[in-house]
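Each in structure tokens, the structures are laid out below.
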Structure 1
């Protein structure tokens, strides 16, 4: 769904198909950063629809569930991802500890709340 200049939402659009998304954050470029809980990845969907896997189990994404951009000065290009360690869908090595993983994604994102 596009975000209008005044911050209001536009009409609903399909951004991707065949993607098991759990949560997402929106980059200032319009890219979506999507956690794929059962697939243990973080995927970026750019505005053209191109899909790039940014992180997987090797980067700590086992059971990736939620994500949000950093808000502190100097932290704007960081995306924070929470995981359940594969509690629901174990990865090859079994269940791991849950984590909060910080990833540099190269762009700032929209805050979770307007004015936040």
Structure 2
């Protein structure tokens, strides 16, 4: 497949879409952890959760724009990139540990995305 400027634009927009999707999911998880920690501050965390939900919903529109520039077989594999964003978000923001097997999984995801795309 010939790489055209439209495909490059679609790839960039697709990366942005999947980044927003997974950061939104991370923010939702952050808010849910807050719900579990202190049930008295639900109103504070519900606003955070709503922001995560808005980001997650926004992803659909941004992905649709990406699909205007590049075919689905180019855009869909970028979901793996979004998972890597989620793992990084979880490590730095949610303070979750990353195991060696998860690092190996990240390497496989990157390899798969590059080979498929």
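Here, each number is a calculation from the coordinates, and none is a lab measurement. Quick caveat, the model's predicted, so the values are computed rather than measured. Cβ atoms are built from the backbone, for glycine too; each structure is taken alone.
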Say we calculate mean count of other Cβ atoms within 10 Å over residues 14-21 for every structure; which of 1, 2 gives the highest result?
2
Please state which of the structures 1, 2 yields 2.9 when distance in nm of label points 7 Å out along Cα→Cβ at positions 30 and 78 is computed from it.
1
Of the structures labelled 1, 2, one was used to calculate relative contact order in percent (Cα under 8 Å, 6 or more apart), giving 35. Name it.
2
Parent structure of the calculated result 0.90, given that FRET efficiency 1/(1 + (r/R0)^6) of positions 6 and 46 (r between Cβ atoms, R0 = 35 Å, to 0.05) is the read-out and 1, 2 the choices
1
Between 1, 2, which one scores greatest on mean count of other Cβ atoms within 10 Å over residues 22-29?
2
Suppose helix-only ellipticity at 222 nm (-39500 (n - 2.57) for each DSSP H run of 4 or more, over all residues; to 500) works out to -28000; of 1, 2, which structure was it derived from?
2
Identify which of structures 1, 2 gives the largest calculated value of Kirkwood radius over Cα pairs in Å.
2
